Each structure stands twice: as C-alpha cells, then as structure tokens.
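Quick heads-up: structures coming right below.
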Structure P
Amino acid sequence: MRLSNLKYFSVKENFYIIDIHQVFDIMKKVGIIGGSGLDDPKLLKDYEEIDIKTKYGNPSSSIVKGTLNNVDVAILARHGKGHTIFPSGVNYRANIWALKEIGCTHIIATTAVGSLREEIHPGHLVFPDQFIDFTKKREYTFFDENNVVHTPMAEPFSETLREVLISSAKKLELNFHPKGTVVTIEGPRFSTKAESHMFRLLGADVINMSTVPEVSLAKELEIEYASVAMSTDYDCWKDGEEHVTFEMVMKTMEKNAENVKSLIVETISKI
C-alpha cells in the first residue's frame, strides 16, 4: 500500500488508517445497458427487479440489480424486454438518469453495429473512442432548463473504462479493434448505399442507432461510459456482401452473445 494512498482520521483520539482505493471500491457500481440479447439477468448473483420512475419518465425496462464478482451491478434493457422499443422511441434521459439515481458510477453499453471498414468483420468487437451524430429528433441533454451547461465532448467515451475492456479482450483472445468512430443514425430504417458511402468518407468506422445521445448524457452526469460494439454486417456499402437486415443482426448477436458476456464478466472484476 503506497503512502500517498493512505488517509488518516481520528474518532475519540483512536487513529485509523484506510486505503482510499478501498473507499472507491465500496462506492463502485456498474450499469450494463444491454442491446439485443445482451440484457441477461442470469449474469448476476442474488438479483432482483426494481421499477424506477424518473422526472423524465419511465426507463425502457425495470432494472435488474445484483452482484457480479462482488461488484454491485444493474442491468437495463435499452429496447425493453423483448426488443419492443424502436431506437428513437428509447427514453435515453430516463435510462441514464435512473442508473445515476441508483448509484451507478460506470456504464458498459452493448450495441450492434454495421461495419463500414473491410477489416472490421462481422463478429468482431469495437471499442469506440469517437462518435458522429446523425440523429435528428432526440432529447440530447439534461441541461435544457434553468442553468445552461456546455459539456466538453472532445473525448466522449471513458478512456479508463475502454482500456479495461481492451485488456480483457486481449486476455480472452477475442477479435477486436481498440478504437473507432461510430456514427449514430435515427433509424429504424437502415442506410441507403449513398448514405453508407458518405459515412465512410466522413471517417466513420461503424454505424448504429443507439450510442447518441446515450454517451453524451452519461458524460453530462459524469458517469464513466464505454461501449462494446459488435459488428454484425457490412451495412450496404460493400459489393458482394448481403445487405443488412434485422434478422442478420439478431443472428450474429445471438451467435456472439457469450463472448460479450464473458468480456463483461472479465471487465467488471478489473474496473
């Protein structure tokens, strides 16, 4: 134990020494926002479901609370139980606010993405470090009343949490890409070929319908947020490849769900 990490306090002249890292361990709670098929409560020990109503309305689902490797964890299904909420119908503010309200300090968000790069094959994982916002009608901020706050967004994803995910993926020998730019579109339709090629020219590496405004809302509330993006297809830009369908996405997600679950288990123990 390094001396710089020690804090001293006195109660009735009895002196105690604590490690400040232990304090942070006690405070740590990890939220998991599950994408399609990745909101499995069986990941947790002694889990229970709770319903929370926020000032922004109801989250997408009840929140499943429990423990994983002795860490408090809360799982929320982004699209509702059984994937009943379309991307722009998700109440992103209620979801993030609810996780903050129950004490989540970190969020690991899983998401299906289309690949916009040859080298990002279906089944590969990507840990995005940047986003491009192509949504049009979502609630973007908590700061739309009273005080106006301009949140820095140069580095939208938690670098610390991304590094832990990368370390875990290496240990598990998964196929992954340590960084990338995700472009989020409104949906629920997929891109045209012209749009897919445009996003490639803009520098996007993968495409989805859910990262924005989820990541920026977490940033506003000072929650460490990182995304586990699973490539399921080549969108529609790549000649010779089948164009993306919802069935294709679900099939690939189901096939690779166990890899992502293993990654989450490994990561949570290291945060």
Structure Q
Amino acid sequence: MKDLLHNRLFKEKKKSRVPRGELWISGTILEELGLERTQKSIVVLSSEIDADICFLSYTGPVQQLPVESKEMEFNIKKAHDLELLCGVTVDGPFERIVKEHGFLETMKLFYNEKTLNIQLEKHTAVAAAELAAAEKAGADLLILCDDIAYTRGLYFSPHKFKSNILPLYQRLRNLVKETAMGFHSDGNVESILDFMIDQGYSVFSLEPEAMDLITLSRALPENITLLSGIKAEWLMGTDDIIYKNQKEILNYVENLSDGCSLILSSLCGLSNVPSLNNLKLLYDMLSG
C-alpha cells in the first residue's frame, strides 16, 4: 500500500476515530442538496461530512468522464486540496458483461468458454485503460468492483474463477505500478480472498451482511485493509433504529477495528438524503 495512503489514514491524523469514506454517493443526493451532478460535487460533499477519503469513477452514474480528459486529475487535485485522499472505482470484467448483456445471459456464457473469454478480454481491456488513467491522474487508491457473488458464495465454480477470472484480476493488478489496489464485491467472497491477496490486492470492500467480518478481520494479514463496517439497515432505516441499536453499533465497529486496518464505509452506498443524514448520525456517534 502506498505509504501516503496508510500513513494519512492510520498514523498521521492522530484521531481516535476510524477513518471513513463512501464508495457511492447518488446524484439524487447532490441535486437535493443544491449541488451540481458532477464528481467534483462528490469531492465537496465528502469534505463537508468530514470523510477522510472520497471515491470517483470514470463510469459512475453521477457523471461519465472520458479517460483521455484531464477532469479526473482536476477532481483528485481538488480532493487533495481539501485534505482528502481520493480513490477511483473501476468496474471489473464480469460486472461490465452483466451491464451489457444482463445477468442471466452472462451466466449462460460460462457454458461457452470461447465466447466467455472473448467477452472477458474485451471488458478487461476497458478496465485496464481506466486503471492506468486513474493512476496517472494521481489516485491514492484504486478499487476493482466486480459483483461476482451472492450470500452463499461465488456465482460460478471455484474452477471457473481460477481459470477464467483470476488471471484477468492478476493482469489488472500488475498493470498498476505504485498505487494501492483493492477489490469490491457484494456477497460472500471469502473463498477467493487468499488468491486476491497473493496477487497484491490489499483493500477489500466486503459485505457485512454476507460475511463474518469480525472473525475475518482478525485472521487477515496486518497489511490488509477492510473498507466496510456500516450495515445497510443502519442507513436505510429511521434514525430511531440507530439510537435503539447504538450499543450494538459501537461494539460492532470497535470489534471490527480491533483486527486489520479499517476504513469505515457502507457497501450499499448513499441513495438519498435520509441515508446521508443517518450516515452523519453514525459518524457523530462513532466519533463521540
């Protein structure tokens, strides 16, 4: 992991709180707050809620950014000027095939090795271009986002993962020269974490509803960081739910942070202003 990323999040800030930052903030929130629907507004909002890291994307629904433009570089510089670290999320090859063909058609491809590999290669090339551009633009962290699992495990067999998917993840990781690189997937991906760590992925955005993250965090190597810890029910419910479960929330985050490094984040993201208000309430509660 880049020394800058780790030092600023876990050493230099000298704060008792756990570092925090959200992978996804919806355009709806920006509009309701009177902000432009741009990724620059994500940077501004992240600073206003006192996050430590913000996340941008070339293909996010808030705003599409051409990889050849300088806009990502300008947004990352804006984040750094506001004393934020800046991550960039990049969709993985499986995720891109699903977006193009739908989930069921994508799963059918696993019975046609030749066609599957053609599709995976095509979309891996696009992901590679975005990763290279994001690193060049000055990102502090890169997150490969590929939803390849449900609550019980992978959508496909471990053999298919090792033969068709993992070599592409390895290629994408090897493309990145210096920047810390992480991985996001919904569902239970515990079966592949060792493979990903062996390839040099060091930050993992994992779903607390699908995995026992407390036990996992104590088993992971010290140089690994979890980007997680905020459950969907806390963000999607009323503030009464947060107050009612305050002790449970505090205990959960405390126990999770006793393991490997932790960046406090949700997996579901922020979809509307009520979820943002709940996040602020959680931040205040966990800081106090």
Structure R
Amino acid sequence: MTIDKNIILTRDGKKPILIDAFYSNEIDNQPIVIFCHGYKGFKDWGSWNLMAETFSKLGFCFIKFNFSHNGGTMENPIDFPDLDAFGNNNYTKELDDLADIITWVKDHFKAHSKINTKHITLIGHSRGGGISILKAAEDDRITNLITLASVSDFAKRTATIGNLEAWKHNGVTYIVNGRTKQQMPHYYQFYQDFIIHKARLDIESATKRLSIPHLIIHGSNDTSVKLEEGKALHKWNSNSELKIINNADHVFNTKHPWDKDQLTTALLETINACVAFLQKQN
C-alpha cells in the first residue's frame, strides 16, 4: 500500500487544502473514494486513518482531506490551531473545496494505470454527509454517494448556532468544543452566506434530485444526529439504500485519539456495507 500524507493543494486566491491518499500500485482498476469529514472534524480524527487503510486493502483509492477552513493548518492539521479560519468557514466554501478536490483527484491520478478516475464515490460523515449530498446533486463527475450519520437539514442547524440578533450585533458567536474546550467562533458571515445560498444548500431538494446510487448508513444510538435524519434522507430518495448499524453512536463507537490497531465492530460493519454497496455498482 502507498500512503501519501499531507499533500498540499495550493489554489489561487484560496486557502490551501491538505490531502491524504491511500492506494495500491499492484491492484487493478481501483475506484476512487473521497471522504469528507464533519463539523469540528479533520482528516486524521480518531480511526479515519485505519478506515482509509482498510478501504485501500480492499481495492480502493481512498482520499481524505481537511476542508480549507476547518481550523487546521498545513503545519498542524490536527485539532484547531487556526480558530479564525474556523470562524470564517461556511457551507459554500466546503462545496468549493470539494469541487477542487475532485478536480485534483482526476488530474493527479489520470496517468496512473491502476486507478479508475471514472468511478468517484463521495463518503461524507455528519455535516460532511450534507455537503456530499449537495455536491453529488450538482456535479456529474460523482458516480456513487455514501453518507454516514449525515445531517438532513442545514437550515435548522444554522438557525440554532446562536441567538440571531446577538450574533448579528456582535458579529460572532461561540461554540464550546467539548473535547478540546476551545471557544470556537462562528462569524456572522456563516449565517449570511447560508441565507444567500439557501436554495443551493437545501439538502432535501438535493436528495430528491439525486440520480446516482446512494447508500445511507446511520447508527441506532446516534445522539448527535438522530436516526430520524437518516430515515428522512431515505424517504426523500426512494432509490437509496438505508443501513442501520445497531448499537452504533455518531462516530461508530470510535473516539479521538484512537490508539488501537483495530476497528470497532460498528465501524467495520459500516465499511463492509460500503464495500458491498460499491462492488454492486462498479
């Protein structure tokens, strides 16, 4: 297995993006999987590296990355040393980041004889699931979609980040990170950007427009994003598949840091469901 860590994607007029690629130089016809982390997430969170290795061993070129404004830096991609960047993040920036990642992947691997750049699957976790749904509905380069514990409504979450009048008046509201104890800012531009792009950011509408295979995976014990949200996505797209992982929480019974060399039963079941789904498509 080849593991290329912390590749820097530089972009004119935009913040750079850090990328990890896991693939084989021996296995033929490896489809590409692009993983999108969630809110207060990052590419090296918990067991995501172990998940990437598992996908790669099973014959996939697995790409994961940090959204450009997730709060990490090129020097320190873990946790949130750049809270100002975090505060300036928004959904449309993440959609733009993902578009640039897809372009980079197709270009970076176009001459690699073992990797199939015509088969690109998005896997999005939590907020990254919502971003993946929106992008899959608007970008025909994506061939399959998998959402893990995905949110189903950005409007509701955006409106409840903080008191809107105080948010507008102060220009910022703060969310406490339960793990790092950081006061994480959301500048008012987040809400303004959502209102401007509300139609584009409608997950229900995007889900109903999907024309590619969609697997929805959700843990039965998810207290961060309730199972009802996964069921709603399934209802909106009758051609989708819904897989419920029994006794699994929002992160499939993992945590950060993850110092074990094994996946949890819940995450392994999740990966196996993803692989079985993708093998049917390719």
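I have -10500 for helix-only ellipticity at 222 nm (-39500 (n - 2.57) for each DSSP H run of 4 or more, over all residues; to 500), calculated from one of the structures P, Q, R. Which structure is it?
R
To which of P, Q, R does the computed value 33, 14, 13 (semi-axes √(5λ) of the Cα gyration tensor in Å, for residues 90-185 alone) belong?
The correct label is R.
Coordinate-derived values only; no laboratory data. This structure is a prediction, so every number in the text was calculated from the model and none was measured.
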